[in-house]
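Quick heads-up: structures coming right below.
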Structure 1
């Protein structure tokens, strides 16, 4: 499919794998573009009825690529052109359910990818963290709307303001994921759920999913607007890639110490 993303189709299920393992699948501009194009193509594929999103081990997604963010900032600016209203979603909304198979760390932008999935299943190795405040950027893909919906206002604020990691078991208890399984069973479990969905009436699944989403939007649409405006105002105050680069090593070291503990 591309040098940074893998795509497989079987039994009505497409598996999309973020494939930058050496960078813990961090979101470069190339990977963001490939993910968006792939999701758009799967929406148009009549043979696909459910999508599994995962990452190449050892990570699900470590968020925005801090090296690129700290140099050109291209991955942050992608989709934020002045003449185009930025989308609050990481990929074009698909009418087909997306099942996130979280195989390792899901951090900041990676956590936002996970939150935009319809169902989340976690490996026992999964770890979740929101380090926007540590990096010095603000969420733009719905984190401040979606995270409190799943884990509650207190836990969401604690995660965002501290940047601390939440383990797989804690994520299950908090309601962030629906199931935690042994690492080697993660993809088989996600595929089993996806195939069950794909075996149902396709029209009914898509219509019901759309109904769920539209009902949620009646409650969350103002939140998306506030998040987008807050993020734009923050960037307008003066984004400095050099300041991100200065924080990068400390964030990586801190994340490793917590995930290894």
Structure 2
């Protein structure tokens, strides 16, 4: 049996990680107030803290040792090998940390795959690999299929504000200022590690309408997941998505602290996996 390992930026709900026996190596998230580190015990608490304060937390990639420990545990448990799927290397040092960690575990097959995605875009790829492993495919078959499938993953997201991208240094100050002054609600696309702007809407309702209309244009979807950062309208949005897809089987999850630090509260994302 092949062990699937990922990181917490994949935002896979804990109950699914447990059910699928997937290990998620944690990235670091630290809030500081008056030079004192604040403990955050849940995603809900993270978003309440973000909404109440104007400062950003600090994030950090896992250490190579954290990955090495997870790999070594899988080896000791009798697995035939590990396939580790990480947060996009363009956005974090997590992939590199996993590569270094893999070198510390000898005589054990380990493949580290850059998901080229974030949140449940990464998560859908992890669940895809897990399903292949559970179906008994060989190590190399899972690696090859997973690397091929990542080209079929895309995220479409509506940001409620550009302020957090600005604070996190992810876009220029001028772009952020224009977005804030004009109350622009940008719709972005993340595909194969690249971030681009799809549209700019003046209001959130128009942005959500644009996003859901865009979803209707995809006719070759295998999986869709919805992610959000304490969005007050998540229930109605999820209902719209299930209506478009004609199924109730839509995975929904919070955007976790790693991605949420830069997307900010109110973000809605559709994570798509095409056939």
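Where a number appears in this text, it was derived from the coordinates with a stated rule and is not lab data. Since this is a predicted model, take the numbers as computed values, not measurements. Cβ atoms are built from the backbone, for glycine too; each structure is taken alone.
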Structure responsible for 4.3, with distance in nm of label points 7 Å out along Cα→Cβ at positions 32 and 224 calculated and labels 1, 2 on offer: 2
Structure responsible for 17.3, 52, with Rg and Dmax of the Cα atoms in Å calculated and labels 1, 2 on offer: 1
Which of 1, 2 yields -15000 [helix-only ellipticity at 222 nm (-39500 (n - 2.57) for each DSSP H run of 4 or more, over all residues; to 500), calculated]: 1
Origin of the value 2.9, where distance in nm of label points 7 Å out along Cα→Cβ at positions 120 and 200 was derived from one of 1, 2: 2
Highest-scoring label, criterion being distance in nm of label points 7 Å out along Cα→Cβ at positions 8 and 88, among 1, 2: 1
